[in-house]
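Right after this note come the structures.
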Structure I
Amino acid sequence: MDTQEMLIFRKYENLRLVLNMAYERASVGKGKERHADDKPFDKQQICELNRDFGNGYSLGQIIKKAYEVRRLPAEEAVNELLDIMVYSAALVIVLKEDNRRDAKEQRND
């Protein structure tokens, strides 16, 4: 990595740290304890429910948690915001699957 790339990387270090916090919450924290069933993330309930019921599932969870953040102490609010990031990631995974499937279907038409 050259000097310019290192400077850019450092400017986004706080973002990486927060994204890592969300990752850890899902992979070793609350998400793993309650929902993982030893499955890969994209096979867990958080993604499957989006596939089964549409993106309204994650969007509803995100909205609910966003409302809760307003009334919580800072540490609990941070956890809710990290959960929002995880729900968002699950939705991104499913939407990207949909995008790939749509592109494949268009090629086959």
Structure II
Amino acid sequence: MKKSELKTGMIVTLRNGESSVVLLGTENGDILGGAGDSDSYWGILKDFNDNLISRNNSVYDIVSAHGIYSNFRGGGKTKGSLLWERDKEIPEYTMEELQKKLGEEFKIKK
């Protein structure tokens, strides 16, 4: 999905698990508004590349988008159907990065 395909009311989920409602054309521009609970993210869409990757921190990358938000009949926050989900990415590391991540030196078995 591209940023231009987002529509007002969609719920997006970020890599860190937070959810936001897409709000286009507000007086503050196109924004992601908190979805009304403690795991909500507020931000501006200018902070995202067209492929929905955050320009600031990868924890804010958009990883899924659901259909129009609905709170009809007092049912609480609900997501519509899943419209898009980012493919699972397999990380690549250098030997030095792996050593830092594991906190110890190691050898690769053959």
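Looking at structures I, II, which one was Cα extents along the principal axes in Å, for residues 61-100 alone calculated from, given that it came out as 55, 18, 11? For Cα extents along the principal axes in Å, for residues 61-100 alone, the value 55, 18, 11 is produced by structure II. Highest-scoring entry among I, II, by relative contact order in percent (Cα under 8 Å, 6 or more apart), is I. Quick one: helix-only ellipticity at 222 nm (-39500 (n - 2.57) for each DSSP H run of 4 or more, over all residues; to 500) came out at -26500 when computed from one of I, II, so which one is it? The read-out comes from structure I. 26, 23, 14 is what came out when semi-axes √(5λ) of the Cα gyration tensor in Å was calculated for one structure; which of I, II is it? That value comes from structure I.
Laboratory data are not the source of any read-out in this text; all were calculated from the coordinates shown. None of these values were measured; they are calculated from a predicted model.
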